[in-house]
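Read through the structures below before going on.
No value in this document is a laboratory result; all are computed from the given coordinates. Bear in mind the structure is a predicted one, so any value in this text is a computation, not a measurement. Cβ atoms are built from the backbone, for glycine too; each structure is taken alone.
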Structure 1
């Protein structure tokens with residue numbers, strides 16, 4: 001009897017293992033951060049991202065997304081990158097991350113979902129709700145949307161330049177198009 005229970009337990013664990021599918025963030029994924037300053041609007045791009053997602057019976061069980069701060073770059077050059085990396089406290093917190101807590105469908109739209117999770121920027125973690133389009137496309141899962149945040153909510157001082165004449169606005173918008181592929 002003991003052997004039968006052990007065998008059934010083992011079969012159950014194997015079944016659960018096969019029922020869950022793993023996905024990783026594809027290099028096709030794009031994340032841009034848009035903001036403003038007293039002189040001009042600006043955009044920076046995350047050039048190094050990683051992520052994972054587990055699905056069980058077409059339900060997302062785990063989702064993790066990370067951005068390497070050192071690889072967030074602007075088209076305006078090294079001086080802006082250096083100020084941005086300092087504001088993000090890169091030396092102490094080399095990654096920005098998001099971890100899913102819950103996903104739920106929003107009323108009135110077939111492909112729009114509210115994704116709730118923990119966003120960690122510059123060492124400050126906060127619960128956020130992100131509205132995202134979410135769909136399966138060719139075996140991949142795509143999340144597309146944007147989220148506005150305030151830098152000061154994450155204990156970040158908006159960067160300045162030219163002896164305080166140029167000041168970055170406190171609000172920034174994160175635009176994302178994340179593709180998770182099986183494997």
Structure 2
């Protein structure tokens with residue numbers, strides 16, 4: 001898969017232990033430059049539906065599972081197409097000398113017309129995640145000004161902002 005870009009904060013001890021958390025994220029485009037995203041009502045940001053790939057799980061299986069859990073949409077497996085990946089490296093949150101490394105695999109995909117109930121993790125419930133189908137320009141504007149005391153979130157939303165801009169340029173041609 002093509003690497004779109006890297007985010008490396010270089011805020012860690014290079015001799016630290018690397019904690020890898022690969023993820024799969026869905027790009028679900030709708031008509032009229034609209035896109036299906038997760039919106040955090042609490043934090044006021046947009047992110048792509050998706051999340052961590054568990055050990056032994058295929059990337060596409062993780063994508064299907066995570067999209068269903070976070071936004072209740074059912075991915076059509078045959079529709080999954082690679083868009084690109086983003087590597088993120090920064091100081092970990094949990095251990096003193098931990099390096100957090102996350103390869104984020106983005107896939108274009110189509111979904112069925114029905115929506116099922118979400119199955120959110122505790123932190124996702126606290127962030128008040130909900131499905132929103134929004135104009136891509138609106139999502140870009142919201143994420144462009146996002147600020148947080150949580151540096152981890154800020155880096156994540158900056159990544160999503162950059163990917164949204166690439167989708168607008170490369171897929172929507174605008």
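Of the structures labelled 1, 2, which one yields 19.2 when mean count of other Cβ atoms within 10 Å over residues 62-69 is computed from its coordinates?
1
Quick one: Rg/Rh (Cα atoms, Kirkwood Rh), for residues 78-165 alone came out at 1.09 when computed from one of 1, 2, so which one is it?
1
Upon calculation of helix-only ellipticity at 222 nm (-39500 (n - 2.57) for each DSSP H run of 4 or more, over all residues; to 500) from the atomic coordinates, which of the structures 1, 2 produces -5000?
This figure was derived from 1.
Just checking, which of 1, 2 has the largest value of relative contact order in percent (Cα under 8 Å, 6 or more apart)?
For this comparison of relative contact order in percent (Cα under 8 Å, 6 or more apart), the top structure is 2.
A value of 16.5 was derived for Kirkwood radius over Cα pairs in Å; which structure in 1, 2 was it taken from?
2
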